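Derivation of every value follows stated rules applied to the coordinates shown; laboratory data play no part. It should be emphasised that the depicted structure is a prediction, and the values quoted were computed from it without experimental measurement.
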Structure 1
Amino acid sequence: MNTFERELSKVFTDCKSIDNPTFVGSACYGDVAPDLKAKIQFVTMGRADYYEALRITMLNRTEGKVDAITMRLSDLLGKKRTANFPEGVYPYIWKDRNAVEWYAYQPTPADYKIIREAVASYLDVFRQPLPEIPKAPPKQKKTTKSRDQAR
């Protein structure tokens with residue numbers, strides 16, 4: 001397991017929102033609904049080797065990509081203070097040569113829970129049944145006399 005898979009495992013192994021999580025290729029795949037899988041992975045946001053967000057892609061087994069969302073770790077966790085960064089630092093994973101690790105701040109179990117709950121909220125959108133929209137009764141046509149009948 002690589003660093004990305006290990007970190008995703010910390011978040012999603014016991015997650016009730018994803019069934020059968022599998023960690024492979026720096027991503028987590030899991031069942032959300034009968035024909036729907038989620039693919040979750042750390043992604044960069046334009047800066048090389050600076051993995052500051054999670055991308056969740058919903059995949060239909062037969063039709064492909066259904067939807068995707070990117071959640072920034074800074075939006076989910078905010079700034080975290082450390083001894084070296086008293087003003088705070090936004091959490092992210094960085095790749096420095098052959099090392100892949102959290103930069104300056106290691107998330108706590110509470111942080112992993114925040115991430116898990118945010119992802120679960122998104123996944124629930126696809127799990128919930130769509131509400132039935134009542135159909136309007138058919139409009140009745142107005143009966144008008146034809147010109148011939150009016151004479």
Structure 2
Amino acid sequence: MKCITDKDSKKIPLGSLISIINRYYGVKLDKETDHFRGQIPFLIALLEENNVSQDYFAHLFNMNEGTVARTVEKLEKNDLIIRKVDECNKRKKIIYLTDKGRKNALKFKSLDKKIEEKLFEDFSKESIENSKKILKKIAINAINLCEDDFEK
């Protein structure tokens with residue numbers, strides 16, 4: 001497989017570079033797991049913040065509620081999570097990892113860490129932190145770009 005050279009990278013739009021990273025990250029996940037890659041961030045997030053509602057995921061991943069609902073339904077169908085009615089708000093359901101879900105989430109978190117280490121190979125700790133800050137800011141700007149009125 002041909003690698004991207006410094007000369008090539010100047011010709012490739014930012015969106016395409018991000019797409020390449022996302023695509024190969026996904027290919028690696030697909031090789032290592034039998035779960036739909038869109039479910040994996042939900043499970044990893046539940047390791048960090050268990051007992052949350054679907055709204056939490058919509059906010060965390062900046063996704064619409066329908067996409068979150070479909071993902072949560074698949075996770076529940078595969079016995080990776082359970083949903084229980086919130087005692088304080090009967091209309092709201094709280095999401096919990098099952099034992100099977102926790103086991104898978106720990107495996108995915110470890111795999112995610114290994115992929116990230118490979119992606120940041122030969123980077124200093126400071127460069128990694130700065131890169132993540134920059135990528136987060138780019139993500140925020142991308143969200144804002146889509147929310148802005150282009151005709152202003």
Structure 3
Amino acid sequence: MRLQKYEVKNMYELDTNIFLEVLLQQEHTEICSKLLTKIRTGEITAMLLDFSVDGIVIILERYHKTPEEIRRFLLSLLGYSGLRIYPARMTDKIRATMKMTRYKLDFDDSLVLQCAISNGCTALISLDRDFSKVKEFTCLTPTEVLEK
């Protein structure tokens with residue numbers, strides 16, 4: 001089975017924490033909300049792993065969000081005209097384990113990085129400082145993307 005790769009000029013990969021900042025009203029809610037608004041309107045094109053969607057749902061459960069709140073989040077993803085949900089391939093997962101060793105990242109960060117590379121993303125958008133270990137790929141904060 002062949003899965004579609006998303007090679008869109010100037011497409012970013014979103015890390016899980018961008019949505020979680022907004023959903024859980026954390027420290028960077030305002031800037032992440034501005035970024036997500038631009039993705040919702042299609043001004044910015046971004047990719048989110050299906051694995052990341054699952055991770056967000058699991059974290060929302062841990063924060064005692066109701067099934068209705070989780071459903072609202074999932075349905076909201078359908079309204080983002082600039083967002084592509086990418087199903088990670090087995091080859092992405094295998095290559096991610098090599099990134100774990102090379103950059104000392106955990107599996108989910110390695111998978112996000114690998115899928116960004118596999119899909120020709122311009123950069124990865126994250127608040128996670130662990131990505132600073134990666135010198136061969138551009139990792140930006142939401143502020144850096146919005147200032148472009």
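Match the computed value -0.61, -0.77, -0.84, -0.94 of log10 I(q)/I(0) by the Debye sum over Cα atoms at q = 0.14, 0.17, 0.21, 0.29 Å⁻¹, for residues 57-104 alone to one of the structures 1, 2, 3, and report its label.
Attributed to the structure labelled 3.
Matching task: 1.02 is the computed value of Rg/Rh (Cα atoms, Kirkwood Rh). Pick the structure from 1, 2, 3.
Clearly, the read-out refers to 2.
Comparing relative contact order in percent (Cα under 8 Å, 6 or more apart) across 1, 2, 3, which structure shows the greatest value?
Result for relative contact order in percent (Cα under 8 Å, 6 or more apart) over 1, 2, 3: largest is 3.
Given a value of -7500 for helix-only ellipticity at 222 nm (-39500 (n - 2.57) for each DSSP H run of 4 or more, over all residues; to 500), calculated from one of 1, 2, 3, which structure does it belong to?
Label of the source structure: 1.
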